[in-house]
Structure P
Amino acid sequence: MEALINPDVLRWARERASLSTSTLAKSLGTQEDNVLAWEQGKKKPSFNQAMNYARQTYIPFGYLYLSQPPVESLPLPDLRTINGKRDHGYSLALMDTIRWAMERQEWYRDYLISQGVTENRIVGRFSVSDSVAVIVADIRATLGIPNKPNRGDFDDYFKDLISKIETAGILVMRNSIVNNNTSRPLFVEEFRGFAISDKLAPVIFINTADCPEPRLFTLAHELSHIWIGRSGVSDGGPANHRAEEILCNTVAAELLTPEREFLASWEADVEWQENIPPLTKFFHVSGWVIARRALTFNLITPSEYGAFIARKIAEYKARSKNGTQPYNRLQTGRVSKTLATAVASEALSGRMLYRDAARLIGVKPHKLSDYSKKELGF
């Protein structure tokens with residue numbers, strides 16, 4: 001039985017999913033010539049083939065019967081500049097990740113309302129036209145961040161900052177794949193993070209496909225977006241010329257490495273890379289952040305910075321993956337500990353079905369009680 005579907009929608013669905021005809025044909029268990037013929041309207045897929053086509057391209061089956069491909073609006077503003085260009089659109093993986101985050105944010109928003117919460121006053125406290133120094137001072141005072149951390153490395157600083165941010169009512173989500181689907185990776189070449197600047201339930205998302213070192217800067221950058229009340233998807237690139245991105249980059253840099261202390265500690269009479277170890281130890285940030293700050297002050301050239309970052313990326317890609325976190329701990333970071341705690345509490349108290357809780361936080365219903373004890377401290 002043939003499916004009388006629109007070939008234009010077939011082609012749109014495949015391209016939207018960033019799949020080649022050969023890759024899709026392999027997934028469908030058919031020849032590439034058949035996929036090409038379907039998209040050209042020369043042949044019709046069977047009903048079962050059409051259903052599989054929809055599954056493999058992540059669209060509702062009914063879309064294939066539309067008279068023309070649907071027009072999708074971007075769920076968040078695009079603030080990126082990739083390879084010096086804009087208007088490059090979002091991949092399906094990024095679109096689905098934003099929707100995934102928004103679904104959880106909407107649930108948490110309703111939860112807060114049920115708890116009598118009416119507003120998070122941090123959100124939009126300042127604007128793009130406000131002083132960097134004033135914004136940084138307010139973030140430090142609100143979150144209790146000293147000019148220089150007392151101990152630990154950048155990973156400790158990262159975890160501590162996330163804890164402070166979540167305590168302030170901002171959900172921090174981290175993932176390197178779409179939801180829990182390991183066959184749908186996120187790419188740092190497309191984005192490093194995004195912010196949802198909601199007055200009640202703001203969200204920061206960090207793309208952990210990125211090297212660990214720049215994640216701290218991304219976190220501080222997206223935090224700045226919440227403080228100025230601007231949602232958007234960011235790449236955090238130093239060459240970005242959008243006003244809000246320039247401000248958020250500057251706020252993040254000053255928050256992590258205050259200018260006065262940085263310049264006072266920089267040794268100009270040694271090879272620039274020799275400054276990296278002592279400054280990472282002093283500020284408890286990564287070498288990546290130190291190199292970026294040095295670029296800001298023209299202490300190193302763009303080519304030196306680029307070579308340093310390229311080497312860091314290569315080292316990360318060549319790393320051993322033996323230190324993978326346990327699934328439950330990884331899952332808690334994906335959805336935010338604050339959200340996971342709220343969802344688990346509602347389920348265990350009987351105010352929410354276990355299956356609904358499991359769908360939101362990615363833990364199987366029969367393991368929810370054990371997960372709550374071990375990971376959330378119930």
Structure Q
Amino acid sequence: MQSLDQIAVIITAAGRGSRMGGAPKQWRDLSGRSVLARSIDAFAGFGRIVVTVSPEDMAHAVQTLGGNVTLVAGGATRSDSVRAGLEVLDGSGITHVLIHDGARPLVSSAVIAGVVDALAAGAVAAAPALPVTDALWRGTDGRVTGTAPREGLFRAQTPQGFRLDTILAAHRAFPEGAADDVEQAQKAGHEVAITEGAEDNLKLTYGPDFDRARRILGTAMDIRLGNGFDVHAFEEGDHVTLCGVRVPHDRGLKGHSDADVGMHALTDAIYGALAMGDIGRHFPPSDPQWKGADSAIFLRHAADLARTQGFSFGNADVTLICEAPKIGPHARAMQDRLAEIMGIEPGRVSVKATTSERLGFTGRGEGIAAIATATLMKG
């Protein structure tokens with residue numbers, strides 16, 4: 001699969017939703033979260049997410065999404081908005097881009113992976129679609145006036161994936177725009193691979209679509225909760241590694257790997273949510289190759305397993321239990337490092353600390369303990 005570091009996502013959310021009436025549909029609530037927030041969450045793990053919004057909505061977007069995505073002012077048409085997002089990515093080192101409708105909040109990881117895999121296999125462009133299976137009629141004034149063949153017809157979906165330089169050149173060459181980016185690529189003479197779409201990947205266009213989306217969310221959501229606990233004793237040393245961050249201290253932590261107690265607890269929480277055991281099952285301490293290993297290897301493995309099974313991360317919470325060293329000054333760096341390893345936004349990771357009021361082995365300064373919780377979601 002193409003490295004996610006080289007793939008960016010553009011989510012279009014600058015429309016006003018006139019066919020539905022009322023507030024723009026991307027900002028409406030869908031079972032407790034906005035439509036746009038759900039669309040963004042579907043791409044957790046991608047290094048760069050660009051969201052195009054109407055200038056009228058920019059202040060609201062900064063307040064609700066700022067810091068998690070790159071916000072770009074959209075244009076008068078969808079094509080204008082997409083081009084604005086593409087121009088932001090030009091020269092960034094990104095090689096490929098997925099372009100997704102913000103009004104498709106139920107896109108699955110399988111649909112996304114299908115497009116990414118097609119690009120990794122060498123396709124210049126790829127997009128999901130479903131074959132048309134219903135009979136097609138022509139009509140006027142409420143009457144059928146003829147039929148049309150359905151063979152070879154598909155219902156287009158998003159995300160639509162492209163080489164960044166290819167689709168940007170197409171938008172620059174044909175500024176008049178098109179119905180979607182596949183049409184734009186075809187105007188420039190590029191072949192587009194069709195990948196497998198999904199019935200649940202619906203675009204919210206009319207009011208009843210929200211009812212259907214809520215039914216899907218109510219029946220298809222799979223939420224897993226896992227807990228992890230770990231302990232490491234102090235030994236001679238001049239620092240400890242906690243949640244991926246080197247913290248100066250007058251002692252080190254004893255362990256077969258780098259003894260990162262916080263990362264070990266979180267890794268076990270993810271394995272627990274997946275019902276796949278613990279670190280020892282996947283990385284036996286009896287195996288000398290893991291001696292002194294960076295615990296990021298373990299956490300990344302657990303996070304990749306979750307994604308392979310179609311899960312995204314709801315949140316991760318780590319509590320470090322110790323009298324010293326002080327965790328507060330390093331908590332944000334720890335949060336950022338864990339998020340980087342897991343491929344999620346830092347706002348979904350919490351790192352905090354407490355003492356045991358000088359009770360027990362942590363209270364006596366003999367070591368550090370950690371507890372962690374991870375929430376996984378599918379659907």
Identity of the structure behind 85, 41, 40 (criterion: Cα extents along the principal axes in Å, calculated), options P, Q: Q
Determine which structure produced the value -0.62, -0.73, -1.44 for log10 I(q)/I(0) by the Debye sum over Cα atoms at q = 0.13, 0.14, 0.20 Å⁻¹, for residues 119-294 alone, calculated from the coordinates; the candidates are P, Q. P
Looking just at distance in nm of label points 7 Å out along Cα→Cβ at positions 31 and 279, which of the labels P, Q belongs to the structure with the highest value? P
Taking FRET efficiency 1/(1 + (r/R0)^6) of positions 135 and 351 (r between Cβ atoms, R0 = 41 Å, to 0.05) as the quantity of interest, name the structure among P, Q where it is greatest. P
Please state which of the structures P, Q yields 1.2 when distance in nm of label points 7 Å out along Cα→Cβ at positions 239 and 263 is computed from it. Q
With helix-only ellipticity at 222 nm (-39500 (n - 2.57) for each DSSP H run of 4 or more, over all residues; to 500) derived as -16000, matching label from P, Q: P
Assign the value 5.0, calculated as distance in nm of label points 7 Å out along Cα→Cβ at positions 71 and 311, to the correct structure from P, Q. P
Highest-scoring label, criterion being volume of the Cα convex hull per residue in Å³, for residues 7-230 alone, among P, Q: Q
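Since every read-out is calculated from the coordinates, none of them should be taken as a lab result. Owing to the predicted nature of the structure, the values given are computational and were not obtained by experimental measurement. Cβ atoms are built from the backbone, for glycine too; each structure is taken alone.
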